[in-house]
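As structure tokens, here come the structures.
Values quoted throughout were computed directly from the atomic coordinates according to the rules given, and no laboratory measurement underlies them. Everything quoted here is computed from the prediction, not taken from an experiment. Cβ atoms are built from the backbone, for glycine too; each structure is taken alone.
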Structure P
Amino acid sequence: MSRRIARIELWLGMALLAIIVVLVFTASVMRFFNRPLIWSVDLAQLLFIWLCFIGATRAMRERAHLGVDLLVRNLGHRHRLYLEIALAVVFIAFMGSLAWEGYKLTMLNRERLFGDSGLSYAYVTIAVPVGCLFLTLAMLTNGVEAWRARRDGKLLIFNRDDDTDIHQEL
């Protein structure tokens, strides 16, 4: 199931990026011919915020976010696992509070129009709680995989695997 979701995220992200590029390119060409498409830039901005959250979720699911492990790489596997679980709990709590504030912001912006597009600004702000939900689900999936792989000596919440041997060789 996680592979299917990752594939959907990838294709959705690629589609959004392609649409954004086409919109911005078309807007610039039409502006050159003195026929500006005012709504196209607004729509590109709206799609960009969604692309950011989809990309962040994909990076979380693939454990591709940057991290600094200088202090924790010499910890034993068990202590690193507990630390990663604690960090995941903090992350999920933060995502919950951010989603709640994003929801409140969305409710405040239902009537506000987004630029000249005629769309509700709520379509932009709803990306925050939805994105936080997706990020939380990716984190929980990583946590479950890490818990299942704990006997194999792998850390799978934030790291792709336990690569302490690589660091010690360097």
Structure Q
Amino acid sequence: MRLNSLKPAPGAKQDRHRVGRGIGSGWGKTAGRGHKGQRARSGGFHKVGFEGGQMPLHRRLPKRGFNSPTRDDVAEVRTGDLQGLQVAEIDLAALKAAGIVSRKALAAKVILSGKLERKVSLKEILVTKGARTMIEAAGGTIQITPKPEAPKKPKKEKKKKAKPEAEEGAKGAEGAKA
């Protein structure tokens, strides 16, 4: 067998319909477009969902909710899941390796759900208040490096408008006359 002798299976390839090629072809005269109407004309065909000028269904229905594009960035980890891990020091890489957290996750947060009776050390993992008390009660530790604060820009002082000297002189002259 050679590359130049390869062929698709018999019946796998069919010739395309060559429309408008006479009455004997079965696709003559109107060429499969029917009689008159918008679909028969050239360039006059609307997309799927068009309802003849009526407001389409997908626009009539109310839109609800919001799908956050970043919802999968921070994964939730239960305290019960930490109990089953064999590693003493737990970070995001360890959670990904154990399959508890998705590989796409950028961060993890431990929530209070299940029991934790062993000592664990968390590094760079967010923790809820309830989970923090449970981890610390079991003798565990939580290490999170604080993010550096962005330097604050000094506020610009608003300058008071100085009165023009001509007005001050005019007012002084009026006061002197009186």
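If you rank structures P, Q by relative contact order in percent (Cα under 8 Å, 6 or more apart), which sits at the top with the largest value? For this comparison of relative contact order in percent (Cα under 8 Å, 6 or more apart), the top structure is P.
Out of P, Q, which one gives -24000 for helix-only ellipticity at 222 nm (-39500 (n - 2.57) for each DSSP H run of 4 or more, over all residues; to 500) as computed from the coordinates? Corresponding structure: P.
Taking distance in nm of label points 7 Å out along Cα→Cβ at positions 4 and 140 as the criterion, which structure among P, Q has the greatest value? If we compare distance in nm of label points 7 Å out along Cα→Cβ at positions 4 and 140 over P, Q, the biggest value is for Q.
Between structures P, Q, the calculation of mean count of other Cβ atoms within 10 Å over residues 20-27 yields its largest number for P.
Taking FRET efficiency 1/(1 + (r/R0)^6) of positions 124 and 148 (r between Cβ atoms, R0 = 30 Å, to 0.05) as the measure, the highest value among P, Q is held by Q. Source structure of the calculated read-out (distance in nm of label points 7 Å out along Cα→Cβ at positions 92 and 116, 1.8) within P, Q: Q.
In this comparison of P, Q, the computed figure 3.8 for distance in nm of label points 7 Å out along Cα→Cβ at positions 84 and 108 is attributed to P. Each of structures P, Q was scored by Cα Rg over 2.2 N^0.38 Å; the highest score is held by Q.
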